[in-house]
Structure formats: structure tokens, C-alpha cells
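What follows are several structures.
What follows is calculated from the coordinates using simple rules that are stated; it is not laboratory data. Being a predicted model, the structure only gives us computed values, none of them experimental. Cβ atoms are built from the backbone, for glycine too; each structure is taken alone.
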Structure 1
Amino acid sequence: MEHFTIIHALCRSALASPTPALRKQVERLRDELAADGNTREAARLAQLLSRVDKTVEILPTKVSRSFSAGAGEPMTRSVKPPVDRETSAALAEIIFAEDITDCAPIFSEHIQLAIDTTIEEWAHWKELQAVDIQPAQTCLLYGAPGTGKTELAKSFAKTLGLPIVVARIDGLISSFLGTTARNIGNLFTFANRYQCVLLLDEFDSIAKLRDDPQEVGEIKRVVNALLQNLDIRGNRGLTVGITNHPNLLDPAIWRRFEIQLEVPSPSFEVRKRIASRFITPLAVPDSHLRLIAWFTEGATGAEIETLVRTYKKSIALSAGEPIPLIEMLQRFATLNSARISGERRELLFSGTPQMLKALKTESTLRLSNDELGEMVGRDKSTISRQLQKLDTGDELEVV
């Protein structure tokens, strides 16, 4: 493409301070280049967007300065987490902000906007205090496993420049009567002393419905203790609860969380962006990212990462002769049958001509005959003949 070097430089400069609108335009340019057959240029823009995903942080310096006015002591690495008195098991793990990776999870625009709004509140702590308002200090994240809830909580701490105190459920829960409730109290007392983010992962383990007939009376004492400590924590820091089973939570628990954010399975565009992030440092055609995103419908970010790792392994071990993408997907679907939907898996093994027609007519993919041929290891003319014979009902040749 003529003058692409200049266009690439302009995009790189503009993405140094990206906005959602700007990013959308660069993504449109990438997709149009790929649709016109300029796969190399499209791949370079995809790499550029992926690097932006890894490096962008939301006002970290401003947030850190603002939060320093809040309650609590700064936490140092010499601080030890609280322990269970009977077993000496740690009640929490401490992860410092500088030890958290910069790779925040990728979400849709409306989810990211909600996240940005929460961060903005903490960034303007003093302005809110001036009108007697506190930033949202409790956040409940719920959704299917692997959708990025835990990583999102860690990215909160990273952006705020605060250590994250991750509750260890195996340490909190005790078989001794009353000990679990006491451990919860000790955990909150510890978190309230320091400037930190408190993360309660697998939250449903200690926040179950108090009228659950399967639970004994101890769970009522545990939930009551949890409610009391959530109330006491007040404006002492950010508390994040995470659950894969929101239906198990006691109604009173829901009322304690100002933010109740459902983290959904990623959409097609989000799955494509996730694939683009994890494919680095390799540069692959945009058509490959589209196909991976399409075949992983219903999958979580973690499952897409697993597939992309398999793809990168196949390229690294190909000795200069890459395995066609469709063949790689077939191998992955065989070894990981639960990670790809039954409909998509059936299509993968339906026979090449039928599969080619399905992929060609899928409007989301927008695949050319050249792209289809490259994916199955055949030339454009062979693909054209097969598609034409399918349309006319002629006998198909084996490809």
C-alpha cells in the first residue's frame, strides 16, 4: 500500500494517547486493509493495537497521589499477612502493585467505560471529599469462570498503585466452631489498617444464602460476621468480591456492594482483540484473528488464550512450513473438545467443501477465496471451483 509507512507512523503517534474513538478508527483501517488483501499492513496495525493494550494505564500517578490522603498506613514488604490462630495458615496473600503485570483484561466498550468511571472516582478523591462524597468502595464482580474478573481486580490495584490483599478461602474457613467468623474479622482488621485493595475471591464460599437448607447454623454466623465487617470497613479502602455463582449469594451481601458488575463472555470483536494480544510477537493475517474469534464463540478469554498458545506452538514447530489454520483448529478441537462449541466443532469436521461454503457465507468473517485457500492449504482457483460446484450441485473433487 502506497504511503503506508507514513500512515503507520501517524497511527503510532496518535495511539500514544488513545481514546476509544481513535482506537475504533485504527481498527477500521486495519480491517479495511485486510479486506483489500493488504494483510501485511493489517498485521502491523494489529501489532500496534496490541502493544497499546499492554501499556495503557489510566492516570496512575494522579490516582496514587489522590489516594494517599485516604485512611490507613502505607504497606511495606516487611508486613506479614494475618494467620489462623489454630493452624497458622495464612488468611491472605499480599501482592504489591509493582509485582502485578500490566496486562489488564480486554472488555467491550460499555464494560470498559464502567471500569474507567470507577477509576476516575478514585482519581478525583479530593474533589469528591469536598462535596462530602466518597468514591465507590465496594465492587462485586460476577460471571463465568475465565472472563477476567480476578485480573480486573488486580488491575484496579495496579492502577491505584496499592498492594492487593487476596483472601485465602482455604485459610479463612475452619472446622472449628466460630473460627471462620473470627478469621474474617482478623482479615478485615488487617486490611483496615493499611492502604490496600481487599480482594475476596470465590466470595460465595463465605457469603452464601443464610436460608440454604444444605448449610448448618455456622454459615449464618459467618455471613453475619462478613456483613458487619463490610459495614465497618466503610471508607477505609476498596473491597472487591468475586464470584462465579451469584445465585448463591445472600441478598444482604448484594446490598453492601455499590458496584455490581457482571463480566460477560467476550463478544466477537473482544475475542478478536484478545487473540491479537496473545498472538504477539508473531504477526499474522487479520483473517486468522477473525476466524479464531468466530470459532471461539461462547469461549472465555482464558480459553482463547489457550487456543492462541496452541497456534503459536504450531507455528514455532513448523520448521518453515506452517500448518494450515483449519488443520490447527481441528487438532485443538480434538484435544480440547469442551473449549469449542459443538456447532463450531461439527463444522470443522464436516468436510472441506461444506466447511468452505459455510465460512465463505459467514458475513462476520468476510473471507476472500485467497484467504480461504491459505487457511486450508489450497490455491485460490481450487477454492473457487469447489464453491462453484457446491452452488451448481456438480460432483465435488477431493481437496
Structure 2
Amino acid sequence: MLQQTNMDKMSVCWCLFLGLLLLCRLSLSQECVRELQRNIDFTGSDISFVYSPDEEHCQKLCTQHPACQFFTFLRSDWANDNRNFYCYLKLSSSGQPDVKTPLLGVTSGFSLKGCSAEPRPYLSAVYHNVDFFGADYKTLITADYEECQRVCTQEPGCQFFTFVKADYTPPSIRYKCHLKFSWTIPVPPIVESATGVVSGFSTQPESIPLSDRQTPCQTKLFPGTDIPGDELWTLPAASPEQCHSLCSDHPACTYFTYNSSELSCYLKKNTDQMVLAARDGVTSGLPSRFCPLDNSWMKTPFEGIDFRGSDLRFIPLDNLQACQQNCNDDDYCLFFTYVNEYFHDSSHWRRCYLKRSVTLPAPPMVAKRVGVVSGFSLKSDA
């Protein structure tokens, strides 16, 4: 009887082990779900929406967004209202949608963060009768949309385009090729001073586009110098060198001014003149073009600077070096903040926050428009 009881216990334990193994395998399979669910709405759990031309691009946006776990995309055939091309990014405590509802005109899916590595963009599709509205920095005349896409691919700053076809009304703007820009380098959304934290950037090769065969550009800075007016864009930044990289990335930026007390980078545009003025606490400079940027500044963390928000997750680590290495080793981490013993709240000590921002080319607005063709640069497909 005792032997039988032991056998029963072993059988129960084995069944429990198999059940746990099955659950483990199931949870692992759920971590990387590439399949899209057409005409299924993941109802609720919205954290934000962005514009996107199709469901694959929407899935890539969800993958790069630090908080997004799953999404629902309203396709071009969505007919309930005018919200075509809306990409709803979603988050829940379980990591799964609470409600799945059949709904025509939508496609839903999951972030690919759980997959082995971040997928390459591969944005080769073009979209007829779709306008990527806004973000223009240059306009020219081309024979067709294929030529427009080739120009965008060759232009260093172009990320996507919209071409006006030969049958568009009014005729005066036919054959126009609109080249457009979005950030493809990591930009922390909030940069602020804080005691007890150290922040920095990933130094994995994808984050620092340097070539071993070329000498990096010489960074031209003017310490203690302001270039007043002509603001094109204002962004948070941790250093003048980061501001230089931002100006170099934007095709319309002609020079910049960095304010160290505000931790602000002022990108400026004026091709006619550049007036310098002495001013303490600011540094101005010129962008670098057509050569590798000197991004060695990214290797040195910034003491007393917090890159607030954009958290992928946090892990407890003993020192800053381990935090930076974890960011380097993580396919999705682009920057980080480490909390040391000088931080006012001891419950946060030794936390390493891994962070990222969206670097996928993304139009600020997508809309139906008869007679135009839109698409992306093919740089990422090379």
C-alpha cells in the first residue's frame, strides 16, 4: 500500500511537471507571436495612437514603443468613420488583450519584443492614393514615383516621400516629389537634471553608425556663443555633442545652439546668414554632412542627468558599468538611466532602467488622397 501511494505521488508529480512544462512552453510561444489577426479588434487597453500606412508597419511601431504589448490597426477599408490608418498601441497588466471582438476593417497583433532580435525595417511597399502628410523638407519634380523613391533613397535625410501623379487635380502640382523626414536616431523624450542618477546611450554598432574605413567628421563647436533666432526644432539633449548629432541628422538644419542650463537643443535654419553672439552657458555649432559622425560622446555616461520615461523595464544591478553593458547587450535598449546611493529614495537604488524611443521612419499623418503615391526610403532594405 505504501509502495502504491509513493507511485501515486510520483505520478501526480510527473503530471504536474508535464503541466508546468506545457504552460512554460505555451508562455514562451506567446512571447513571440508574429501572426496578424485580420478583422479582429483588441478592444480597449489603449495607451496612444499613431498614424501608420499598414498593419506590418504598425506592428513594427508597437515593437519599438517601450510600453506597447499589442495593437489594433484601422486599415484603408475601415468604413465606420474616417479613422483610416490609425494604429492603436495597447498595454495590459497580463500582457494580453482583455477583449477580442470581430470587427471588419481592422487588423490586430502583438509586439515582437519577445522575438530573438529586433526585426529590420524592410519598408519597401508603396501606397497608391495615400498621402504621407507633413514632415516635408524638400520638393522637386520627378518623372514618376519610382524616381521619387530613388531620390529619397539617395538623399541622406529622406525617410519617406509622397509623389503627385500625372492625373492629379489641380494640374499645377503634378509630378511633384515631396521628400520627408523623421528621426532615426534615439531621442530621449525628457532630459533633466537629477541627483543620484547617471544616464547614457547604447554603444552597440547599430546605434553608432561609424565606419572603420573612414575618419569621422570633425565636430565644429563654438563654446560660449549663441546664434539667435531662426528656430526650426527644439529637442531635449544631454550635451552639445548630442545636439550636433541631432542637427546633422536633420536635412534642413543649418546650425544649432545648445543651452546647458535648460538641457535644450535648438536646431536652426537660415541659409542666408549666421550671426554669432557671445553668451555664457550656451554652445553653438555646425552640422556634419556626408561623412561618419563622431559619436564617441555616446560612450561616456552623463552624471546627474535623468532620461525620464521610455522604460522598457528595470533590473537590479551593482554598478553603472553593468547597467551600460546590459543596455549594449539588449537588442531593443537605446539608452538607460542608473540609480545610485545618492538618490533620495532608497527603494530605487541599484535600479538600471533600460529605455528606447521609436526610430522607425513614421509619417506624422497618413490619409487617403486620390492621385498620389507614398512610400519609404529603401536605405534600410540595402
Subject >> Which entry (1, 2) yields the derived value 23 for relative contact order in percent (Cα under 8 Å, 6 or more apart) >> reply: 2
Original post:
One of 1, 2 was used to compute distance in nm of label points 7 Å out along Cα→Cβ at positions 48 and 192, and the answer was 1.7. Which one was it?
Top reply: 2
**OP:** Determine which structure produced the value 14.5 for Kirkwood radius over Cα pairs in Å, for residues 136-247 alone, calculated from the coordinates; the candidates are 1, 2.
**Re:** 1
Original post:
Thinking only about FRET efficiency 1/(1 + (r/R0)^6) of positions 200 and 336 (r between Cβ atoms, R0 = 25 Å, to 0.05), which of 1, 2 has the largest value?
Top reply: 2
Subject >> For helix-only ellipticity at 222 nm (-39500 (n - 2.57) for each DSSP H run of 4 or more, over all residues; to 500) computed as -6000, the structure of 1, 2 it came from >> reply: 2
Original post:
Given structures 1, 2, which gives the highest value for distance in nm of label points 7 Å out along Cα→Cβ at positions 120 and 168?
Top reply: 1
Original post:
One of 1, 2 was used to compute log10 I(q)/I(0) by the Debye sum over Cα atoms at q = 0.14, 0.31 Å⁻¹, for residues 128-183 alone, and the answer was -0.32, -1.38. Which one was it?
Top reply: 2
Subject >> Test item: Kirkwood radius over Cα pairs in Å, for residues 296-351 alone calculated as 11.7, pick one of 1, 2 >> reply: 1
